[in-house]
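Have a look at these structures, which come just after this line.
FYI, it's all coordinate maths here, none of it is from the lab. These numbers come from a predicted model, not from an experiment. Cβ atoms are built from the backbone, for glycine too; each structure is taken alone.
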Structure I
Amino acid sequence: MPLSQICVARIGAAHGVRGAVKLWTFTEDPLAVTRYGQLMTKDGARQFEVTHVREAKGHLVATLKGIATREEAERLNGVELYVAREKLPATSEDEYYHTDLIGLAAVNAAGEPLGRVIAIHNFGAGDIIEIAPPNGATMLLPFSNAVVPTVDLEGGRVVIELPDEIEGDES
């Protein structure tokens with residue numbers, strides 16, 4: 001079941017002395033965060049409006065309504081910003097949001113259950129899919145077409161091609 005709140009950005013360090021912040025976006029178009037209206041914290045306790053934005057190397061520099069000093073901006077470092085799912089554009093038939101995968105069954109190529117998708121991570125070197133098996137430790141696998149060749153939203157599953165060393169095959 002898709003989440004109702006989607007993380008679209010993370011506030012980074014303060015930029016300058018007038019309250020601007022570095023903003024890392026998780027959207028295909030980085031400037032899309034300006035079109036979603038109010039951005040909020042995961043718990044909904046705080047809301048932010050982007051009033052000005054410009055592109056920088058690898059991130060945006062943004063001014064948020066009500067944040068006027070460097071000190072206020074520094075306190076926001078690391079805050080993730082969310083929007084309601086319905087504010088995001090619809091996906092085409094062969095597209096999906098990462099959040100659509102959370103909770104789906106993970107199966108191998110033979111259709112045997114491996115567990116459930118519990119998260120999609122990105123630590124800077126590409127997306128990683130996290131699978132929780134019924135017993136044991138979770139599996140962290142690269143999210144690529146080779147490892148995850150099939151996403152079947154209607155069927156409620158993803159097909160995982162496990163590398164040989166994980167399956168235990170030693171040829």
Structure II
Amino acid sequence: MLIINLLLGASLLLWGRKLFWLFIAAAGFLTGWQIAQSITQNELVGIIVGIVFAVIGALLAVFLKSIAIGVAGFLMGGSVLLGLAGMFGLNHGLAAWIIYLVGGIGGAILIGMFFDWVVILLSSLGGAALIVDALTLNRPLAALIFVGLFIFGIVVQSSDMKKKDRKGS
């Protein structure tokens with residue numbers, strides 16, 4: 001899972017907004033992984049379920065973009081908030097489902113209102129969380145690296161958006 005987290009995290013940090021299907025596939029993978037891990041601790045099952053959810057998400061992104069936008073916001077918002085809650089040990093039982101639902105609803109609402117910026121923020125949060133989760137660091141260092149990666153993702157993706165705007169003008 002280390003390599004998957006690092007590659008998926010780096011991809012989200014760099015290209016989450018540009019490759020929207022990747023953003024949705026990552027949201028699907030994270031959701032499938034989290035569901036499988038809540039049921040069984042088998043890593044292979046988690047990866048398989050994650051891949052199935054990722055493929056479904058990517059297909060939604062390609063063929064049903066407007067529906068996929070809401071689904072992606074929900075999945076990534078829930079996954080990101082649950083990942084952040086995990087840093088405080090709040091990712092178990094009923095609390096995990098409530099946190100996931102709150103994050104999901106918030107993510108769906110925000111992505112509908114501010115598409116580009118929400119994709120940038122959520123993909124940067126998700127990418128940073130995946131990378132930090134893959135590394136075995138103490139909490140203060142993990143938090144510092146998380147914030148640094150989050151900011152890095154925002155800067156890279158928003159500068160790419162600004163370049164596109166300048167070329168279009």
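Taking percent of Cα pairs over 14 Å apart, for residues 14-77 alone for each of I, II, which is largest?
Across I, II, percent of Cα pairs over 14 Å apart, for residues 14-77 alone peaks for I.
Work out the source of 22.0 here, i.e. which of I, II gives that when mean count of other Cβ atoms within 10 Å over residues 30-37 is computed.
Among I, II, the structure yielding 22.0 for mean count of other Cβ atoms within 10 Å over residues 30-37 is II.
Which structure, out of I, II, was distance in nm of label points 7 Å out along Cα→Cβ at positions 6 and 22 derived from, given a value of 2.6?
Of the structures listed, the value fits I.
Which one of I, II has Cα Rg over 2.2 N^0.38 Å, for residues 70-133 alone, as calculated from the coordinates, equal to 1.54?
Derived from I, not from the others.
-1000 is what came out when helix-only ellipticity at 222 nm (-39500 (n - 2.57) for each DSSP H run of 4 or more, over all residues; to 500) was calculated for one structure; which of I, II is it?
I
Comparing mean count of other Cβ atoms within 10 Å over residues 54-61 across structures I, II, which is largest?
Comparing I, II by mean count of other Cβ atoms within 10 Å over residues 54-61, the maximum is at II.
Quick check on the output: 0.50 is FRET efficiency 1/(1 + (r/R0)^6) of positions 46 and 62 (r between Cβ atoms, R0 = 25 Å, to 0.05), derived from one of I, II. Which one produced it?
II
Given a value of -0.48, -0.65, -0.73 for log10 I(q)/I(0) by the Debye sum over Cα atoms at q = 0.10, 0.12, 0.13 Å⁻¹, point me to the structure among I, II it was derived from.
I
Which structure, out of I, II, was relative contact order in percent (Cα under 8 Å, 6 or more apart) derived from, given a value of 19?
Of the structures listed, the value fits I.
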